[in-house]
Structure P
Amino acid sequence: MTLMSPNILLLSIQQKYANMIFDGDKQVELRRVRPRHLKEGDLIIVYVTSPKQALVGVIEVEKVVDKSPTELWNIVGDKAGVAYDYFQKYYRNSSIGYAIFFRRKFSFDSPIKLEHLREKWSDFRPPQCYHYLKDKEIDFIQSIAKQDILSFSENPKIYQTELLAQS
């Protein structure tokens, strides 16, 4: 039986913004590039960039919104954790902006530092933008985080045999 699980995305976020997310001061992540398959119930594992350089937690996606930057600001201005000037500069020359809204967030008991990741996953590279994790990568992160990451999603986990029985 194959487990059908939510997509799990590894996303690099600057330390300042990751702190705001896990403190509850930022409820949406802004992006110029939309992660292709990201949808409600999917999970994001947050990698904090320099100087921390560590996996710090998991976010469950509520929704992804794509709009012109002007329309997007009207939706996310009070949730994005950035000033309007920064927002305008970030989306300069972009016709579409993307906002990833969070349903829930969970911090790991302790951050998983880059050095520790590379001890066990020798070719680990923090993503420039994002990276969808493969099953073995998810299993690896779950083992070192000592967390059942898949349990963070409200999406039901359906076994392949259950799908066949429903059709």
Structure Q
Amino acid sequence: MTRPDVRSLLQDSLAVLVGLQLSIARNAADMKVFHFGTIRPHASSSGTVGSHALHIQCAWRIVSENAVITGSADRFSPRGEEAEVDDEDPQSGNLQQVRIGALLKGYDSATRSHINATDLLVVMSVTSDPFGGADLLLSGGYRLQIFPNCSQDEDWRIIEVGGRHVVVEGGKVTADE
């Protein structure tokens, strides 16, 4: 199903995240995955999930009121002056991993995921734009911002784990019911 009103469809799709905490941050190849809601075992008995997930392949960032905490491009920056980027180290192999780790404060070595061990980062509200962008206002004065930056490929998707997928691709939105 393709719908012309991108902003409305995204607003409705993202609204399910309001009240849920950003609970897991991990990588799947070159994609960033953020899970929301209570962490539980995956149905396959392999790993953990939240109730909803964002799979982001386009540009994104987490900001505070006065700084960019981290973003998609930090994946290519070393964690410090003397270090090199290590794609095999999901905990501290690059600046993005280090900054997400500092924000979430927890790490699960079994799933190679950063885990939110704070009371922060609960989704307070969501907004979207007509080009497939999204802005999630999070508790603690943070925002997760997603901004598609290509005209053809998949940018991101919101997934109800085990259910509906809403996909943003080249400024268009499609939904699996």
Structure R
Amino acid sequence: MSVAVETGTWQLDPARSTVSVRHKTMWGLVTVKGTFAGLTGGGEVSPDGSASGSITLDAASLDTKNAKRDTHLRSADFFDADRHPEVTFAVRSATAEGDKTVQVAGQLTVRGISRPQSFTAHLTEASADTVTLTAEFTVDREQFAMGWNQLGMMRGHTTVTASLHFARATS
């Protein structure tokens, strides 16, 4: 069964969407998880089925359920949220491949540094008025000047998991 997404403008529904991160720390013994509370976004689906758009995260809204750690993550060691309050992903292309798979390519910008990022998203819901995409990909935080690594505790990549619910934008 093929699911087609309607042509037009779509708005992210932040109340029904989540973007989370997880990273192994303490030499791989502990996984730190956090969720961004502030997110906005939208996109446009063209008549040929391709899509473009953007997602913006409030860098200071990352919540790991540990206030001291969250304050450190907002500091210049990591997100530098005072100087760079937003994390953005600009979708350059999103093309359906198969029934419920979408190949996404774009630019991820963290701390004012942009890098290309591609991943596979999965269409989990599609109707005339709503679309939900899920995706998981990894990011090398050092590419975004987040190299803080006291005593070598933090190795490897950060995993980003997103469930993004879009509603058809009203004119």
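Work out the source of 38, 29, 23 here, i.e. which of P, Q, R gives that when Cα extents along the principal axes in Å, for residues 35-114 alone is computed. Source structure for this number: P.
With mean projected area of the Cα convex hull in nm², for residues 11-66 alone derived from the coordinates and found to be 5.4, which of P, Q, R does the value describe? Structure R accounts for this read-out.
Only the coordinates and a few stated rules stand behind these numbers; no lab work does. All of these numbers come straight from a predicted model, not from anything done at the bench.
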